[in-house]
1. Could you tell me which structure in P, Q, R was used to calculate distance in nm of label points 7 Å out along Cα→Cβ at positions 5 and 21 as 2.6?
2. Here helix-only ellipticity at 222 nm (-39500 (n - 2.57) for each DSSP H run of 4 or more, over all residues; to 500) was calculated and came to -14500; which of the structures P, Q, R was it taken from?
Structure P
Amino acid sequence: MIAVVMGVSGSGKTTVAALAAAKMDCQFQEGDALHPPANVAKMRGGQPLTDADRAPWLAKIAEEIDQWRAHGQCGVMACSALKRRYRDIVIGERPDVALVYLKGSRELIHQRMAARQGHFMPVGLLDSQFADLEEPAADEHAITVDIGAKPAEIADKVVRQLRRRP
């Protein structure tokens, strides 16, 4: 089982994906750690990334997923994957990769981003995240989970739904 946990910055991707990976005894990868340093610097400076900025990052994420697949490993990748075309790169024609969408209101996510410390993504970029967000279409067969609960409860729900998938 391989899952990509997506959502806007502040939706809890890292926390939920890490908890889910631990519960399933899988590899975990924080997608943000795969960003080139120039991307991190740009975001830290309050500038949203362009599709061109994201291209090498998305390729690196797809490469990591393909390595898990090649070695028969299960894994959980935390990755914003805001646009359908991004998900087509990281999931694409990989039927063994599930998409998990952490969905929440702008107000709740703003509160969470304002409270967190030490993250490179400033609250000022939240609107650009929601502007870029293309929620998964029905044909993507995403597991959609509301982020209103505690992270452990969300992770439990994600794991239960992943285990039900064929």
Structure Q
Amino acid sequence: MDISVRYAERSELEEINRLRAQVNDVHVNGRPDIFRAGFNEALQNHVYDVFDSDDGDVIAAVCGSEICGFATVKYIIKPESPYSLERRFYQIEEFGVDEHHRRIGVATALVDFCKNEARAKGFDRIELDYWAFNEGAEKFYESVGFRVYRKYTEMFV
């Protein structure tokens, strides 16, 4: 199957929201103590906010004529602080592949597109985060070169 990756068009955001709802369900099922069930209006509107912003973009993976994956990205510049130097990075904020199009190269094509765009925009790193319960995501991200540099932990009391 032919996979192409490009910046999304506004008319495609509703279809991207269908995929974002799938990703939301994965999070709700993995951590129902944190994530709200349902794909509420605020979540639906977020993709439009990213699309309209100057510091982010929505990316679409297309299989034939069907949107089969997406990423929302942000361009982050954190100023120097007493604790750290200025940091500039390309952040993959959301990422997903339609459940019917997995394991055919869609996710890898999305990451490759993001790497090329990050370089073109002058960033030397891409950052993302994922939840510890999502072992499939962890294995995929490691396979394409992401490495852990910081960990969050929790303790219930």
Structure R
Amino acid sequence: MVPEGIPDRHWKEYTGAERFYLKLLDLEAKGLKTLDNYQNFAKAFKVRDFRILMGNQKANEARLRSAVEFGKNEMSEGSELHQSVLRAVLYAIMELAGNMDGDDVLAHLILNVPDYYSNQTQRERVVELADYLARKLETLRPDEASAARVLREMVKNQRLG
């Protein structure tokens, strides 16, 4: 069940909605876009309403929302992605794709990732997710893949302290 590129140790820490998004993005990258996959994995990962994570729900053209399509949605309380590291990464990718200044993007990322400074694992997960998204989105959404690579490098090279 763990998509290639996500370490087992971190997979266990992700919420059901995060697991759903990561697993289905892996399937999309492999060309598997049947709505049945989304419905079945939503049940497997106990996602209450997978439809809000979807960009298209047509039978053989199903796909997840892109970072840009999410926009500021799903950042509010009550959302299954609220305060998740994945949502913070997607938000940062959306900002970078919109040509926002890198310093502002990092400032927002720090605010959106719980314990960003005090928990090294959180920053590792940001880098891991940005790298994963960059690889999976390369053929699906090249602009977002590029923004994910930029984000990965910004976080890796960030000076702390």
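1. Working: P: 0.9; Q: 2.6; R: 1.5.
Structure Q accounts for this read-out.
2. Computing helix-only ellipticity at 222 nm (-39500 (n - 2.57) for each DSSP H run of 4 or more, over all residues; to 500) on every structure in P, Q, R gives -14500 only for P.
Computed from the coordinates by the stated procedures, all read-outs in this text should not be read as laboratory data. Model, not experiment: these values are computed from the prediction. Cβ atoms are built from the backbone, for glycine too; each structure is taken alone.
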